[in-house]
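Listed next: structures, encoded as structure tokens.
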Structure I
Amino acid sequence: MQLPRSIVWICLGGITVLGTGTISGQDYPNKVVRIVTSEIGGGSDFGARVIGPGLATRLGQQMIVENRVAQIAIETVAKAPPDGYTLLFIGSPLWVLPFLRANLPYDPVRDFSPVSLTTTSSSTLVVHPSLPVKSVKELIALAKARPGELNFASGSAGSSTQLAGELFKSMAGINIVGIVYKSSGPALIDLLGGHIQLGFASAGPVSAHVKSGRLRALAVTSAQPSALAPGLPTVAASGLPGYESASRQGLFAPTGTPAAIVGRLNREIVQLLNQPDMKEKFFNSGVEAVGSTPEEFAAKIKSEIARLGKVIKDTGVRSE
């Protein structure tokens, strides 16, 4: 059965370019480049559409953004020829789904060559004002005094916000009950209404509620303080050393893609991400633009697999 998909062409104003020159004996790119990503409207879709036009200009070639269900997007690129003309733009589903679903036909390390990390964003640990805590230490102490009585809200099963909460629960050694919603919107509504005592939410959606006093922000989940939540300390610095949880996205090529092509893509995308207008576009959407080397990105993914895989196995998180 043919799955529905959306394709958006990213053109160069009618300019036809056959190539950008020889890279270590290879003429790349000399035809349309395809960026496969997840469903329309998600963070990966947004990132692909922001980066696509800039890459098209820098590479001198047309590009398309193709939307598919996350798992199908991943499988499509894993099976694609390793020639640099089919790329994957995605985040944590690549390395989290294998822990949530059995017998997936791909391996996140074996089947992909990381090109560059592109964006990162932290969650904000927030509590309803009725909860008598003003710091992470106070929250942990209260949870230990009232085991099983506090609930935390998160987005869908396996989402970065759910894993942030489960990691917090595990590392703090506390018994708080995770309430998983189909999306972050309903979770935020119940948190604002006081039906849930605390939650892990993206900085953008909760910032206005924190400013109005309807929610109290305690810390950010990233390893370092985030410009997305100015003034907030990290969870790690506030009573839970070593804690880190962040949502990451990046660009991948199929394993076997020539190093020269991966290197060219990496240089172009890192330079693109360093442009002020690009940083602003991402920041306004609630994420921070960050480039990396392929090696740095690969190391981060392996670290995430080890850390999050343990949390998922220990807590029994399951995909919807």
Structure II
Amino acid sequence: MTPRHRPALAVVTATQVASIVDGDRETCLDLVRRAYLAHDAGASANPHSSFLRLPGHPQSRIIALPAYLGGEFDLAGLKWIASYPDNVAHGLPRASAVVVLNDTATGYPYVCMEASIVSATRTAASAVLAGEALAGGRSADRVGFVGTGLIASHVYAFLRDLKWKVGGYRLFDLRREAAEQFAGRLSRDGAGDVAVVGDAAGAFADCDLVVIATVAGVPHLHDPALLAGAPAVLHLSLRDLAPALVLSAQNLTDDIEHVMREQTSLHLAEQLCGHREFVDGTLVDLLAGRLRRSGERSVVFSPFGLGVLDLAVAGWVYERVTAAGGGHLALDFFGAAMR
């Protein structure tokens, strides 16, 4: 990136982010694919995420994801995202976030962007990219959702806008009213066979693709029968599956070193058996043909979520917003710091 004559900071709002993402999810998917390929090729720096936990808030955390994405991107920055599950009971979204992008030539930050949508977008794009690779195309006989919150909503939006052919949906949430609201949205979109089910098992039954997107902090899915039909499972919330289920499946992730942390289901499985050999490879291994889906076992994709993906989406949104004359530019943000 060319150094700016005088550093300034742009502010990009959630409404502006949503307008770009909602208008072109195909490009979002391709950005995530290209970011994964650049990371796999070594054209990135992606330190471990840092988890901040506050006394008195045991279920909550604020996470810093610094990263650099090179190759065609040349982006550096940080996502700072808070997850407070209790917010939902008070009418607030669970997650709030910002992304800051830094000029790679000067180090100066040049945009601060609302990032809960960026984060949900890259998570959903990663999931649907994996789903497409595992299914061999954009179709599923039936899709199950365990958890019907923000992430599930974004995953569904990708399935809809990328014209997936889906025969039906089965929806489960601990808050049945949330599942019913989600079902109403799908029905209004003409999704066809949509049903709210009474337990997680109902979201697995006869579903060939299952999306797990909850706020669970510890495993709550233990029954081996859940995987008996060998579904492809997009385990986006990372801590839902008991280690025994993990060890019975073919396992994929986005980065093995990153996912073996913070008591994820894969981390717990590693602690149980003392090795990582149960992880068959990464999504890029699948995309590049270095790995094939097992036809006999369930396959579980557990993406830890890499900061480079946030950078790819945020950089694209920034370019689109500013090209259209959007974004509030604080010309004197650095003020006296420049003197």
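Computed from the coordinates by the stated procedures, all read-outs in this text should not be read as laboratory data. Small disclaimer: the values here were computed from a predicted structure and weren't measured. Cβ atoms are built from the backbone, for glycine too; each structure is taken alone.
Quick rundown of the values:
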item: Given 17.8 for mean count of other Cβ atoms within 10 Å over residues 138-145, calculated: source structure among I, II; result: I
item: Origin of the value 10.0, where mean count of other Cβ atoms within 10 Å over residues 50-57 was derived from one of I, II; result: II
item: Mean count of other Cβ atoms within 10 Å over residues 98-105 - highest-scoring structure of I, II; result: II
item: Origin of the value 24, where relative contact order in percent (Cα under 8 Å, 6 or more apart) was derived from one of I, II; result: I
